[in-house]
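Peer 1: Scrolling down, you'll hit the structures one after another.
Just so it is clear, none of the values below were taken in a lab; they were calculated from the coordinates. What you see is a predicted model, and the numbers here were worked out from it, not measured in a lab. Cβ atoms are built from the backbone, for glycine too; each structure is taken alone.
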Structure P
Amino acid sequence: MLWSERTWAELPADLEKANHAAILPVGATEQHGPHLGTGMDAVLADVLCKAVSERTGVPMLPTMFYGCSLGHSHRWAGTIALQPITLINLVKDIGDWAYHSGVRRLFMVNTHVTNVAPLRCALEMLRAEHDDMMVALVNSATISPRIREFHFADGDDWHANDAETSLMLATAPGMVRPDLVTAADDPDRTEGLVFSHPVNRTSTNGVTGTPSRATLENGKLWFDWMVEDLSDLILRGLKEKPPLDHSYFESSG
């Protein structure tokens, strides 16, 4: 159920069947160490949300291939980063137009950690402007406890690690350079730090974690978990109602 493949005459009925919901996948284009393609986050967002859209019947908006990747610095080639305010405004515009097409439940599915703050800002703006629109921000690495566990197994500040490499082996093997995986490991150096530092000051090669442990088998299992748990979350969201039915614009006085 891809939004971009549907016509203007078909989308109203599509949204009616899906309780006026849509999925917005948000990724990034950034360095992912010497062994993974720069589009890893966007590719994961795309394949994950396509699978979930097929499973739930909720239309999927076109995947966003750029995100807020400023923390990756200029040290390594390949990163194309948006300013936070640019991402905020872009998602706000997308949400506004989706609303006018009939979307009332918007699930933003984010696969890049530092997109979180701009996306949360866009969420605040959308729900403040559209009283009958509900917006959810779902971060792919923390969809459920079991998904969080394998993402964070080799570092709290993980990047291009076992989890991401395994997921690409299972869903987009052309993104992986197998001959470079074994030597790509780099430890998490952020434990106990007070400040948040850019990747050029925490990693020698753009990696944080142990991609050498990656396997196709784990990738298939973990991807299945992600599809299952995200689908369950979205299906719950299709039935959710606000705890109280009070208008954003109506004063209690």
Structure Q
Amino acid sequence: MSGFFEQFFPLVRAMNEKLAAEKRLRVLAGDPPIDWDQVKSFQDILKVVHRDASIASVMEKEVLAKHRNALMLFGAFHLMHGADGSAVSIYEKDYPNLTFVISDLGFFDTELPALSSSPFVTWPIPSLARAKDTWLGGFDLGHFLPPPTLIDKDCNVHTDFSKELQKPMADLVDAFLYLGPQDLRLVEQIPADIALDVDYRMELRRRETLPGFPAPPIGTLKDSDQQIVNGAEHALLKIPKPPDPKSAVQSCLDLKNRSSKPQ
């Protein structure tokens, strides 16, 4: 539902028009391809989607082996050093000390009594701050992001970071990007052409209602419309509270019950 992608590709093409052929930018897709017509359940997705392995493979073949540079645009968990299974940690086994990981600040320094009480109040906007040997890099990941809510094969809930992520941020990332007061961040508004594309949104909803999907469906398109309208009324970003895992557990139990019944 983000307008980032439809803005990003024309921007790169416009930049390339002004560059010599040998200096033009390539855009590489990191995610593995999926034939969504063959996907009938969330388990089908898990069988074919190995995102970090795919990202690492693309980086190795198209960038690192060719001695090229790349700007990687992915969520922080795909990029962290020493995080078992992250894309960067996969290819760093053969290509160490080449990747500089920049993270945002997550929910750190939010919900302040006053913006003047922020430790960043004197920082330039924007700022890039190294993590190693700094007070910011000394905090653990829990100060920046909530732990994921995971459901194991027995439908038990786990809300802790994995062991390799339970370390100072300086061991996971190289720098932080500060873009201004955290409590003044804005929500990206959904572009009208996306909100009005019924076929596209129906396909998104179909995927969200696949059996075994870990998140509850958003309801009808009318419900989704109302969520879009409600979201547009609040410009400031509010960090959402962790979802109630009960519905995901129930979905897991329902899937196990269906799979255990004789056909």
Structure R
Amino acid sequence: MFTTAMFALGLFLLLLLLVEVGRRLGIRQVKADPEHRGIGPIEGALFALLGLLIAFTFSGAENRFQARRQLIVQEANAIGTAYLRVDLLPPQEQPRMRENFRQYLDSRLAVYQRLQEPTASHAARARAEALQAEIWGQAVRCAQTASTTLPGMLLLPALNDMIDITTTRAVALQTHPPKIVYGILFGLTLLSALMAGHAMAASRARSWLHILCYAGIMVLALVVIVDFEYPRMGLIRIDAVDQVLVDLRAGMK
């Protein structure tokens, strides 16, 4: 399975290779034209654009990461509120409803905890949707037969919020910048490595300190961006926030 470490190592080696290619092309050009000193304005514009794009994608990815964390908390609150309002149902209806809630929360946890197993995640999502329909149907039937309007007025809106948040989380999971943005970002990163190597051609010896620092910093920046965008696959994880749902499930007696 493709991992963050593999991505980082591959990108790091590719940047080193491009720096070396750029340096050799620069040496060849210097030999052909000893007065050549590079084209500073173009190189400056390239690196400025790269820095701007990194800042833009980093900020956006971090904002989406925080938004996804908040949605987990919101879902926990919505499920917890609806679960408490099950007390409004007739006593004979409550055990079945509470068991459905427990199974529903187990399925919702599985949807995201098993994202790297698409078949299992999709099965958990389908199970959660089926339980949503069953919980809603039971609540509607109870509201229609209740002697007062209180159960329907309080329970149904809470269930509606619990169901709506699943769509919000699903959309947030799929919300990323257009692929062309990443294409430009990685393209500029590779091009900058080539240009950096070309600029080093004037020096007789390689400056390994500068080369390694450059490649390492660029890889680190891109890995952090990718991890923010896909927080259940890399080193930056959102799994810890799932604990609020786990705690809620533990409290469903």
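Peer 1: Of the structures P, Q, R, report the one carrying the highest value of Rg/Rh (Cα atoms, Kirkwood Rh), for residues 54-133 alone.
Peer 2: With respect to Rg/Rh (Cα atoms, Kirkwood Rh), for residues 54-133 alone, the highest-scoring structure among P, Q, R is R.
Peer 1: Name the one structure among P, Q, R that distance in nm of label points 7 Å out along Cα→Cβ at positions 118 and 214 of 2.4 was derived from. Walk me through the numbers on the way to the answer.
Peer 2: Details: P: 2.4; Q: 3.0; R: 3.9.
The structure behind it is P.
Peer 1: To which of P, Q, R does the computed value 7, 30, 34, 20, 8, 1, 0 (P(r) over Cα pairs in 10 Å bins from 0, in percent) belong?
Peer 2: P
Peer 1: Going by distance in nm of label points 7 Å out along Cα→Cβ at positions 62 and 94, which of structures P, Q, R comes out largest?
Peer 2: R
Peer 1: Given that mean count of other Cβ atoms within 10 Å over residues 22-29, derived from a single structure, equals 10.0, which label among P, Q, R identifies that structure? Don't skip to the end; give the middle numbers.
Peer 2: Details: P: 27.4; Q: 10.0; R: 16.6.
Label of the source structure: Q.
Peer 1: Further question: Tell me which of P, Q, R gives -27500 when you compute helix-only ellipticity at 222 nm (-39500 (n - 2.57) for each DSSP H run of 4 or more, over all residues; to 500).
Peer 2: Computed on structure R.
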